[in-house]
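Trainee: Listed next: structures, encoded as C-alpha cells.
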Structure I
Amino acid sequence: MDGEGINQNTISDVIANVSAPDLDIDPKECVAPQRSDPCTIVIMGATGDLTSRKLIPALFNLYLNNGLPDPFLIVGCSRTKLDDLTFRDKMEDALSKAGTLDRSKWPDFAATLHYRVIDYENRQSYQNLADSLRNLDKKVNTQGNRVFYIALPPKLYISAAQLVGQAGLSAEETNGNGWSRMVIEKPFGTNLKTARELDRSLHEYFNEHQIFRIDHYLAKETVQNVLMFRFANSLFEPIWNRRYVDYVSIRANETLGVEHRAGYYEHAGVLRDMFQNHMMQLLALTAMEPPSRFEADLVRDEKTKVFQALRPFPVENLQDCLVLGQYGAGTINNDPVPAYRQEPEVNPHSLTPTFAMMKIYLDNWRWQGVPFYLTSGKRLAEKITEIAIQFKTVPHSMFRRTLGETIIANRLTLGIYPDETITLTFQTKNPGAVVCLRTVTMDFHYQQNYTGPVLDAYEKVLIDCMLGDQMLFWRQDGVERSWAFLTPILNECETCDDQANLLHFYESGSCGPQEAIEKLLKEENT
C-alpha cells in the first residue's frame, strides 16, 4: 500500500491541530438562570441589623441587575411602630451608609417597600398581617406567592413559623395563596434534641420543600466552586483520596471579636456558631463523593453520607483531638482590643470558647486514616477562610544524596475569603549550576478575566429561594447528623469537672493557643 492520498501527519500532529471546543459563556448568563414568579418578600425582624446590613442591600442590588421578579413587593415587619415612609427612609439611610445607594434607581425600588407592625407572639397580629398581604396582592398582583424571611432571634423561630401557619399563610394554592416559603438562619437548634424540636414545629404548617435553612457560606462563589473544581476537571479527582492525601486543613479565622452578638455568643460558643454549620458544609464539599447528577437532593444525599461517616469523637479523651481557646486582650491592626471576658454582656468568668481546632476522621473507603483539621476562631491574626489539601511526600527520593532526605510535598489551597484563589505548590530545580530545589506556586484568582456582575452570598440565596432551588440550603437529615456528631462533644465540654483546664487563652492578634495546637499536631505525627 502506497502513501498516495493518505495524510502523512503523525497522530501527534493531528491532535495538535484539533482545537478544543469553544465553551465560553457570556458572564451575564451566569447571574440568574431565570426570573422567578412574581412574589412578596416578607421580612420578619425588619428593623434589625440583618435586614439593614444584608437583606435590603442584597435585594436592592438584585433590583439593579434585573434579578428580582416583575412585579414584586417587600414587606418589613417588626414590633417598632413605623409607617411605610419612615421604613423607606431607614432603608435608604442604610444603603447610603453602605455606599451602595444608586439614587437614580432608589425611588422606584422604594415604592415596593411597605411596613407592618407585628407582635411576634400574638395570633391576631399575624391575622392582620395576612389581611394586609392579601390587600397588597390585589393592588400589585404578586399572585399570592410569598417568601417569609425570619430575621429574628432563634428563640422566636417556632412561634413565628406556627403563627404564620395559623394565619393561613403557609397553605399553598388555597385561599388566595400561591406558593409559600419560609427562610430561617442558623442556628438550627442548640443540640440534637432542640434541632428536632424546631423541625417538628416547622413541619406543623410547612412541608419540607417550603423550608429553606440558610447557611450563607454555601452561597459564596468560591464555596460553590469547590464542587466545580473537583467534578468538572479530571486532573485532581483521581488523587483526591487516602492514597495521595496526607491531611486536609479547613480553617475559617476572623479578626473580629464577638461585637454586638455577645448575648447570643455566650450561650453558643464557637462550636455551635461555626462548626455545626459552616465548617461541616466545607468538610462535606471537600470530602463528598460525586453525585450522579447536579441536582439539589442528590448533592445533599452525598453530603449527608459524609456526616454519616464521621468517626465518633473520643469524648473520654477530648484533649487528644480538640483544642479550645478564648481570646485575651491584644492588638488588631495596631489597635488595642479587649479580652472576651471584658466585652459588654459577657460573664467576667466566662468559659465560652472563641477558638477551636478539631481533628476528625471519616470512616469510609476514600478517606480512611486521613486526618481533617477544622479550625475557627475570633480575634486571630488574619481573616481567612480556606481549604488546604496536603499531599503525601514522594514515596522514594532518588535525589537523596544530592538534596537530602526531605522534599517538600505538594499542597493545593482553595481560598474562600478574602483571597478568592486556587494555588498549587510544587518543586522545580533552582536555576544555576548547583542542584537544588525551590518551591513554586501556580495560582488562579477567581475573578480573573470575569467582567460580569458578582452576586453577594445573600443575593444568591434570595434568588434560589424565589426559584424554589434547595441546592444551597441545609436539609434536615444533614442538620441532625451534624448535631449527632457535635452534641456529645458539647455535653462533655460543658458538663465535665475539668472545663477550666480545657480552655487555653490566647492573645488577640495571634494565631491562637499555639502550645496546645502544636501538641495536637505533634501527637498526630508521632
Structure II
Amino acid sequence: MKRFFAVMAICCLVLVGSTAAFAESVEIYYGPKGGFSRVNNARTLRFSDGSVRPATLANALMHRIDQLEPGSTVKIAMYSMSDYQTLNFILKAVAEKQLSFKLLLCGVSTWSASSRESIAKAVEKAAAEATQAGKTFDFQLAAATAEAMKRNGREHTLEDGTVIYGTMHEKFGVFYRPGNPIPHSSFNGSANVSPTSDQIYAENRVFFDEQPAVARLFAEEFARLWNEYSEIAYGKWLPEKYIEAQQVPGYAKIVFNSEPVDELQLTRIDSELINLINRVEASGSLDLAMFSLTRIELAEAILRSAERNPGARFRLMLDHAQLDDEDPMQSKLGPWLEQKAVELDLKNVQVRYRFRRNAYGYSAEDKKPILLSYLSLFLHHKNVTVNDKEMAIGSYNWSNSAEFLNFENVMFLNSFCKDHQKIINSFKAEFETLWNSRLPAVVSEPHKGAPQTVTLAEGKALHKQLLKTLKKEQNRKILATLDREAFKTLAQIAEGTGLSEKQVKQGISALKADMFIVRWTKDGIEGYSQAD
C-alpha cells in the first residue's frame, strides 16, 4: 500500500512539475493510411518544420519523436521493424537532438535476423556520420533471443518433433525528458514499425501523453525484457534500471504475461479477458476485432456470455485466414463458434471476415493454389469492446501461442478514465466502417485496399470457387502478371505470359467472372488490373 501511494505521489509530482509539449491525453492512430473511418483518416499532424502530414501510424510515431526535447531518452520494444523511412527519421533525431535511444527487437525467428542486421548497419552508418560531424551518438540495439525463451520455458515441441520458441511480440515505446528518470509518455498497440502496418493492414497504436502512471508500467516491462531476454546487436550493452511499477486508478490498466506471479508462474492474460467478457450487460454488446482466434477458453467465454444475455449483441470480425478451418491443427475457431451458436440457438451472435480475392495465388512450395498470407490485407487488430464502455487492446492475439509462448500485453481502457471514451468511440467508428463494408456484388474499377467483409457461408463459397479458378495454369499466369499495382492491356498480358490471344481471353473471362480482375479505362486506354 505504501508503494501504491508513493507511485501516485511521483506521478502527480511529474505531471504538476512538467513543462509538457502535450496536455495529458490519450490518442489512437490507425493503419492503413490513418484508418478506414473518415473521422480517423481525416486527421493531420503538424511537425516542427511547419509541415502538415496525414495522421498515419508512421507519422504519429515520427511526430512524437519530432516533439521531444533535445537530450531526451527513448526506449522502444518492437516485434518487427522494417520501415526505414521511420528508422532514418529516428537516427537523424538521435544525432541532431542528441537523444539516448534503446531499441529492442525480437530475434527469435530466422527472418528477423536479416532484418536486425540491416537495422544494425543503418545505425552503424548513422553513428559514423555523427562522429564525423563531431556529435555523440547514443544508440543501443538489442534482440530477444530463442535461447532466452528456452531458458524460461517459452518453447513447444510440435508433433513432427519441431521445436518452436515464443517471440517478443510486443510493440510499445517509452519517452523520458532530459535528466528525468521517470518517463512521461508512452505508446502501445498492434502495429509493428513497418510499411505494411502503415499502408496495408488494419492496425492501431495508442499514445499516452503526459501519463507517467502508464509510462512507468511500460518502463518496467522494457527493463524486464531488456535485462532478462536480450543480447546486444549494436552498441555497448548496459542494463536497465528495474523499478517495479503499480497500476494507478484512473489510468489504463496494462497486463504483461512476462511478469512473474511467483517463482513458478507468469501472469495470465486470458483470465483478465474472460472477466471482461463476463461484464457484458443484459442489453449490452461485445464487438471483437481479432487477427487470430484459436484459444478455446476465450471463444467459449463469448458463447456463455451470449447465452446469459440474449438481449445483448455479439459481433465478431475476424481476419480472412480465420474462415478456412480445414486444417484442424491450426485450431481456427471462427467457424466452430458459429456452429456452436447455431446449436445453442443463439440469435445474438454474428461473425464476419475481412476478405480479399487477390490474396489467393499459387504456392510453389505446396504446388497448389492457396490463400497466401503475404498477399492478404490483414485485419491485425487485437481488440474487444464491451458495452461501448470498456475496451481491451494491445499485442495479444486470442491464441495459445500468445498466452503460453510469446511475450504480449493488453491494455484495458474504461470510460470512467479521462479520454478513454474518446478512444473507444474512435475504434467503434473504425469497427463500424469495417463491419458494414460488405463485399460488393459488382466491381467496375479497382478499389485497392478497400475494406470488404463476408459471412462464413459467403467466404467459404468464394474460397472454394477462387481456388478452383486458379487451378488452371493460364489463369494463374495472367493473375501473376497483373501484380498489385499493374495496369495492362490484353496485348501486354499476352506478351508477359507467353499465352496465345485465345488463352488470354479465356483466362481474362474466368478471372473477371470471379472478380479477381476488372476491365477499366485509364488515360483513354482500356486494360486490366486487380480488382482489390
Structure III
Amino acid sequence: MPNKNNDPLFQLIKSLTKSEKRYFKLHVTKQIAGEDTKYLKLFDLIDKQKTYDETKILEKDKTIKSSQLSNLKAHLYKQILQNLRSLNSDEDIDLIIHEIIDHSSILYNKCLYDQCIKMLDKAKNLAEKYDKNTLLLEIIEFEKRLVTKYIRTNIEDKVSKLIKASDEINEQINNINTFSNLTIKLYSFYLKIGFLRNHTDFELVNSFLYSTLPVFHEEQLSFDEKMYLYNSFVGYYFFIQDFDRGYEYAKKWVNLFDENPTLITPKIEMYIRSVNNLLVSQSKLFKYEEFKTTVQKLDEILERKDLKLTENIRLLVFKYSSTHKINRYFMTGEFTEGSKIIPEIAESLENFEQLLDVHYILIFYYKFACMYFGNSNYQNVVFWLNKIINMKDFDIRSDIHGFARILNLISHYELGNLDLVDYYIRSTYRFLIKKNDLHLFQKIIMKFLRKLSSITRDQLIDAFKELREQLIPLNDKFYERRPFIYFDILSWLESKIENRDVQEVIREKALKKISHNI
C-alpha cells in the first residue's frame, strides 16, 4: 500500500480546525444514526495519523476491507466538503448568493415564479452590493428565463432593461478578464526571469501590455474593473523597475478599498495583495513613515471581527507580514537587529512550507541570506544560499538563483575559502550562460574574484577601488542597474575600501534616503 502524506483526503482532514472536526462528527453522527459508520471510523483513523499509512488503517480496523477503501475515501472526502460548505454558508458572501440562486431554481421548477423572482431580487441586491459581477450576470440570465413567466404587461420595457443590464455587466466582466489575464501573464514573466533584464524583455512586455489593454475611461470603471486594472499596472511597473509609478497605482488600489470599506471582507484576498504591493513600493522608495502606517493595515487584518480567518488568509498574512518585517530592517540598515527575527520566521516557515509556493520560499531564503550578509555572518549566508543553489527548479526566478551564486562567491571570499571561490566561479558561469543571464555586472564580479588569489594584501584596497569604479557607471544604466536591486555590492566595496562595517555603510545611506522622503 502507498504511504503518502500528499494523499488528498489526508491533507483535507489535517487542514481542519478543531471546531470544523467537531462540527463534522456531530453532523455525521446524527445523519448516519443506525447506519454503517465505516467512513466515520476512517475519519478518526486518518485524523490520528501523523503520516498517511493505508496498511495501518486496515490493520487497526478489520471491518474496513481493502476493496472498500477507495470508495470509502471518496465518500468521506465528499462529506467533509459538504459539511465545510454548510458550516461556512452564513459567512461567505459567494456561498450565500449561490444558495439563494439554488433556492430560486427550486422555486422555478415548482412553477412558483413570483416567489422565484423575489428570491432572485434578494440575490441581485447582494451581488450588486458586493460587486459580484459573474454572479450578477448569472442572476440576470436567470431573469431572462423568467421574463415570459411572470410579466403580463410592459414586457418590452422589462426586456430592454434586462438586455441593457446584461450588456453592461458583460462589458465589465470582459474588462476584468482582460486585466486579470494581463496580470497573470506579467506574473509568469516575473516568475521566470525576475526584474527586466534587457531591451528585448521590455519590448516583449510593453507590446503585450498595450496590445492587450482595452479602451477605457478610468473614472467610469466599476470597483472590480479598477481593482484589476491597478493590479495589472502595479505588476507592469514593478517588472520594469519603475517603482515610482508602481507606488502610484498601489496607492490607488489601497485607496479604492479605503473609500469602499464594506468591500474589504468580501474581497479580502485582493485587499491583502493591495496592501502588500503598497508596502513593496514604499520599501523600495524608502518611504519609511508611510511604510510603518501601511504595516498597521496588514496587522489589523487578523483582528477584523467580520472576517473568518481561513488557512488561505492566514498564509497570505504570514508571508506578507514576515516579508515586510524583514524589509523594515533592510530599509533602515539594521541588520544586527534584523538577524534576530530570522530564526522565528524560519521556524514558522517550516509550518507553512507545504502550503507556500516555491517562489515565496525562494524569496525568504534569499532575504535571510542578505540579512545575515549585512550582519557579516557569512556562515549563515552560505547556509541559506545553499538551500537555493541546491533547489532543482531553476526555471522559477532564475534571477535569484543567479544572484544567490554571486553572493555565495563573495561570502566564501569573506570566509577565506579561496579554493572554493575558483570552483564556484566556473559553476556560476555555466549557470548564467545556460539561463541567458550573463551580463556585464556578473562578468566584472567574476573576473575580479578570479584574480583575487594573485593579489597581495597591499594591492587589495586598490583592487576594490578599481572594481567599484567599474560598477558605478552600471548603476546609472537602465538595463544594467538590475543587479543592484538584489545586492548592494557598492556598499560592500566601500566597507572594504574604508575599513568599516558593511552594516554601518548601508545604514548611513539608508537614513539619508529615509530623511529625504520625510
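Trainee: For the read-out volume of the Cα convex hull per residue in Å³, for residues 254-357 alone, a value of 132 was computed from one structure; give its label from I, II, III. Before the final figure, lay out each step's value.
Mentor: On the way: I: 148; II: 132; III: 105.
Value 132 for volume of the Cα convex hull per residue in Å³, for residues 254-357 alone corresponds to II out of I, II, III.
Trainee: I have 17 for relative contact order in percent (Cα under 8 Å, 6 or more apart), calculated from one of the structures I, II, III. Which structure is it?
Mentor: Values: I: 17; II: 14; III: 10.
Going through each structure in turn, the value belongs to I.
Trainee: So Cα Rg over 2.2 N^0.38 Å, for residues 470-509 alone, computed for just one structure, reads 1.74; which one of I, II, III is that? Mind dumping the intermediate values first?
Mentor: On the way: I: 1.74; II: 1.01; III: 1.21.
Only structure I yields this read-out.
Trainee: For percent of Cα pairs over 38 Å apart, which of I, II, III scores largest? Walk me through the intermediate numbers first.
Mentor: On the way: I: 36; II: 32; III: 44.
Top value of percent of Cα pairs over 38 Å apart, among I, II, III, belongs to structure III.
We did not get these values from a lab; they are worked out from the coordinates using the rules stated. Computed from a prediction, not measured in an experiment: that's the story for all the values here.
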